[in-house]
Structure 1
Amino acid sequence: MDCSIHILLEGVPVSSNRGTLGWCSVTLLACGEKKILFDTGSYSDRRILVDKLSSMSVKPDDIEIIVTSHFHYDHILNAEIFEKSRILVSEREYQYVSKREYEMVKDPFVPISHFISLKDRIDLVKDGEEILEGIKTIMLPGHTPGSIGLLLEEKRVLIAGDAVKNAWEFSKDIVMSHFDSKEHALESYRKVRSCADIVIPGHDLPFEPTDTENVKYTKLREEVTFIVWPDPKKKEVNISLFE
């Protein structure tokens, strides 16, 4: 099935000494009349996400399927506004959350109350499961034990979630954040290189995976601006990244 790929929200590879900002990639697949959303972003993304969909004449109720790369807050919290969608989660990730395995590995990013509220809408998927013709799930453990990507086989485009957080880590075989094993994460990197010509990572722009440290992005980044109010007597300070 021919599907157009629309990156509604670009992932941003940035953190702070106050913790992660959680600005992940959110990708829409428009496959004829079917609309599939890969990840949903967090609360701070909600207004811009709905606006981006509206600009394409897509309403939240038009989304039939949400593919959840893994159950971290920055990827799942907006699922609640897509009330008519099925939520696809890997069997392994469901176990990781439902049996509270995340507590044993001190994973602080799982919104368990959100999982409970969405539980009746979740459908479980396995590795290699075809959700539409030519579009299949691919297990990519490492960041979490049940992380999955979505592979568009004909286009050789892989939407990877945080199994590939950004091009810098991937190109250098660095794993900065994992709640499964580092070995699994590196094996997932190898799997990505073998099946994809373009990767849409969890927190970066799409890029072409290579066996070198040279990163070839497939698009330019939109400007990201931080607005800081340093003092009530001063005007705000605008800090622009990626100009």
Structure 2
Amino acid sequence: MGYDTYGFAAMPWIKQQITLAVCRQADALTAPSNDLARLARQTGVTREIEIIPHGVMPTSADPSHVVALRRSLKIKAGQTTFVAVQRHYPVKEPLVFLEAWQRLAQPDCRLILLGGGEMESLLRQRVAELGLTNVTLTGEVPREEVPSYLALADVFVHHSRYESFGLGVLEAMQAGLPVIACNVGAVPEVVTDGVEGLLIPPSDPEAMAAAALRLADSPELRARLAAAARERAAQFAWDRLVDRYEKLYRRKA
């Protein structure tokens, strides 16, 4: 079961029936989260669904590239740097970032927004209109460069109205970053509020601003959450998850 489960109700009737028939005839069904499995059952799937989460691969960043990137982005010493990596689509509500930073009004809180998408031009327009000099939009970034952005960050921030898993959040945790993310979908299955990060309601720029200020004001809190985030992410190493898939295949063989 995957992300398209969220759009099941909007599928044509025939596609719904084909999807349910495939589920009935499959030897096994898996989902990356309990939340997605719950939604699948609501659509009419009655089979047992095994929960096997997504995994993360170890990544690293070239220190010299991180230094050059920090210089090109003009990140100043003493600034708390927040990085977001996501596509700029309506479901992600990227304007919430800008509304939050407008409320935050802290020049030492720098926001770097990675990603492209249909709302990118609107975001650039709003950044200019609001005079948000501490917000930078990078546009689409090659996948291999993302670890360097994570390496220069102090906090990872993510926003979406729903999430089937939250792989980007998990990748940031593996990089040793505390996270700010919405308490929706499967995100609470990855992040415990106050342990690896801070969970906020969706569509709430005031809550995002408050969480950002809390982390900006407390290096000690950031360090505690970051250590827990890295430890939690280790539980999603692909070698562990591949073993679970192999055991499932052997049971069904």
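What follows is calculated from the coordinates using simple rules that are stated; it is not laboratory data. The model shown is predicted, which means the values in this text are computed figures rather than measured ones. Cβ atoms are built from the backbone, for glycine too; each structure is taken alone.
Given 12.9, 35 as the derived value for Rg and Dmax of the Cα atoms in Å, for residues 111-182 alone, which of the supplied structures 1, 2 does it correspond to?
Values: 1: 14.0, 40; 2: 12.9, 35.
Answer for the origin of the read-out: 2.
Using mean count of other Cβ atoms within 10 Å over residues 175-182, single out the structure from 1, 2 with the greatest value.
Working: 1: 17.9; 2: 25.6.
When mean count of other Cβ atoms within 10 Å over residues 175-182 is calculated for 1, 2, structure 2 comes out on top.
With relative contact order in percent (Cα under 8 Å, 6 or more apart) computed per structure, which member of 1, 2 shows the largest figure? Write down the numbers at each step before the final one.
Details: 1: 14; 2: 20.
Comparing 1, 2 by relative contact order in percent (Cα under 8 Å, 6 or more apart), the maximum is at 2.
Upon calculation of volume of the Cα convex hull per residue in Å³, for residues 95-150 alone from the atomic coordinates, which of the structures 1, 2 produces 86? The partial results should precede the final answer.
Numbers: 1: 86; 2: 78.
Working through the options, I get structure 1.
From which structure (1, 2) was helix-only ellipticity at 222 nm (-39500 (n - 2.57) for each DSSP H run of 4 or more, over all residues; to 500) calculated, if the value obtained is -5500?
Details: 1: -5500; 2: -13500.
Here the read-out was taken from 1.
Work out which structure the value 13.9 belongs to, where mean count of other Cβ atoms within 10 Å over residues 63-70 was derived from one of 1, 2. List each step's numbers first, then the result.
Details: 1: 23.8; 2: 13.9.
Only structure 2 yields this read-out.
Tell me which of 1, 2 gives 20.2 when you compute mean count of other Cβ atoms within 10 Å over residues 7-14. Can you show the working numbers first?
Details: 1: 20.2; 2: 10.2.
Of the structures listed, the value fits 1.
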